[in-house]
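Got some structures for you, see below.
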Structure I
Amino acid sequence: MNKIFIILFLSFYNLFFINGFALTEENKIRIGLLVPLSGENSEIGKQIVKATRLALKDINSGKLEIIPKDTQSDPNKTLQSAIELNKLGINLVIGPVFYKNLSYLDEVKNLTFLSFTNKTLNLPKNVISTGINSTSQLNTIKKFIKINEIEKTIFLIPNLNYELEIKQGIKKSKIKTQKQYFYDIKPTKLTKQIEKITNYEIRKQNLIDEITRLENSNEVNKEKKIKNLEKRYTIGNVDFDSVIIADFDESLKSVITSLLYTDVSPKDKYFITFNQWFDESLLSETSLQPIYYPSVNKKNLEEFKRKFLDEFDENPNHISLLSYDLVGLIYYLSLKSDITDANKTFNSKNSFKGKIGIFDIEDNKINHQLNFYKIESGLLKEIF
């Protein structure tokens, strides 16, 4: 078994000398940074640059140097900037941010890119996805399902551009699902599909039939029984214990609302979704609760936000947290091995504890060990 090394940020922030010698320009590790510094996404890029500066400050070592280059959120410009970094002798790059900007990076074969994307399919061979991918999230959901001995889980997946990623995540995590359904996010079509999935019409008819039967019966207290039934929408259970909803924002709320309409309640079934980045609007939707989801470590995220706000007088985006961690990851790996051989470094099995959580590295892939949260009665609670 390979030994897994975990190092906390705090354990290396105060390091300034390596092996007892002061660092020189020649033995510095120069890391490229490909982000949008101009154009419509420039604010994202500028915050990432600030987060890497903050990481360098916290590490407090002269060993690393970050060289930013603009992508303009354009694949051609991204390639041009990557070539410029290559000419500077750089072989490891943080970025780019968006999946579309990976298109031509396989043309710069001796560079390794730690992209912020959470997509893992059809990546160039020299690109490593570092985002919170579906496999990482489903591994965490799988753990929750096992702890709670949930036996029947269905999966609701929107017909959007990430459905293949979800399928890949299901396969890699080996999570057991009873059925998988793909739905249209348009509200009118969505409701009809949820009705079909939950056998709503049959269960509604069961209620009507039971009321009719009681009305025509001589049962004792039938009026009271009928009155109680009239408060309900259906009779009969659905054939699942939990539902995983791979959706976000208003679309997620629409799916849960449709489930409520078909008389499937989160108080009776586990409603599990994907990383919501602690969307505060979910806290006020008490009728949709409880809701469960995996995410990064909230305490660490809030600590990073406070530190970023104190340093730059602005609130960071979520990608900034990831960029902060990636600088720490590279520094950690540089202490263990020759980071100039990036392919070898990221093929080795390692674990690294950052602000997001634990990075698991192996075979040029990065997965994240996430926390798991529950929203109930307007409050957020950490499950594990």
Structure II
Amino acid sequence: MKIIKKLFSWIPGGVVTLAVFFALFGYLASVMGTANMLNTIMNTAHDLLLNTVFYLMAICVLTGAIGKIFVEFGVVKLLEKILRPLMKPLFNLPGVASLGAVLTFLSDNPAIISLAQDKKFASYFKKYQYISLNNFGTAFGMGLLVIVFMVGQGYFVEPLVGFIGAVVGCMVSTRLMQHFVIKAYPQYKIENAGGEEVVEKEKGVHDEKPIFLRILDSLLDGGRTGVDVGMLIIPGVLVISTFVMIFTFGPDTTTGEFTGAAYQGVELLPWIGSKLSLIFEWLFGFNDPHLIAFPITAIGAVGAALGLVPNFASAGWIDGNAIAVFTAIGMCWSGFLSTHTAMLDALGFRELTSKDILSHTIGGLVAGIVAHWMYVVVTMIMA
């Protein structure tokens, strides 16, 4: 009898799991064909590993080394003193967090994790602030690339408006995540993220070393941390990003057929977005439903989203408002859905993933809304 009860206790979970599994892959196979679906999944994951994960790992190594140098030679303390009046009221973070914003702006989201892995850096944060670094750093991820790209399209004021929108979105995402963390774990409001005595323990040890050795040790230790972080992000990027791509993109653009190549898919996300076109038009001022594809794609990969812009421009769908909104959302979201799970896992707080994703989703929407209405005001002033 006990065996039967135990058997039946497993059925509901197992049945639901199998139902979701077969429904998901059955849908993909019915549209793409079973062989093409499997080939696309493997080819996309393989391409992500070679061209995305190793690229991100290289970024992590370099930024980890730079961050360690900045920590070792007092740049972090200097930023803490200079930027504390700005960082605290805007983001409720110590001034040193600005270093993470600079590094992610110049590179990509995971750069903040390389920096956060340093215990000296982490010691400036309470745990609830430390966890929100995931949101804070992401909002500036690939910012330089996004802005330069938009300027290259012939727009100058619009990317600046979008940048301001991204900062506002970052404030919302970061503070919202802090609120969720404190609500779930009240003790994190007072617990120190790096340990209370981290800075004191290491004081005076490095000062006895020659400058050259301190530089060399910092570069190598920071780079080694970057390698560890690069390894940690592999599962999240390959699994999540692969499925985001499949649900975002369509068949081969030249033949309109599925060939099993990487980055093909069923275009489910753009179809859902088209059904919400009226909402997006009011929120973001989009004048064409096709523009919804940018924010939907930016959730998974901002680089892929930027690739849509030239085609939108040639089709006549792009205007200044769209550029401002694209910049804000592209910066704030910057492919967070394909990296945040792995990034939060690297910080050691995987259980907060759902709250993290919700916070950043709201932050990105706010960034786009603010950019749209700011652009409306700017155009009225300049008219």
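Each reported figure results from applying straightforward, stated rules to the coordinates on display, with no laboratory input. What you are looking at is a predicted structure, and each value in this text was computed from that prediction instead of being measured. Cβ atoms are built from the backbone, for glycine too; each structure is taken alone.
Taking helix-only ellipticity at 222 nm (-39500 (n - 2.57) for each DSSP H run of 4 or more, over all residues; to 500) from the coordinates of each of I, II, which one would give -12000? Derived from I, not from the others. When FRET efficiency 1/(1 + (r/R0)^6) of positions 309 and 333 (r between Cβ atoms, R0 = 35 Å, to 0.05) is computed for each of I, II, the one that comes out at 0.75 is I. From which structure (I, II) was relative contact order in percent (Cα under 8 Å, 6 or more apart) calculated, if the value obtained is 25? The read-out comes from structure II.
Looking across I, II, the calculation of Rg and Dmax of the Cα atoms in Å that yields 25.1, 95 traces back to I. Structures I, II were shown, and mean count of other Cβ atoms within 10 Å over residues 301-308 at 20.4 was computed from II. A value of 4.8 for distance in nm of label points 7 Å out along Cα→Cβ at positions 221 and 357, calculated from one of I, II, originates in structure I.
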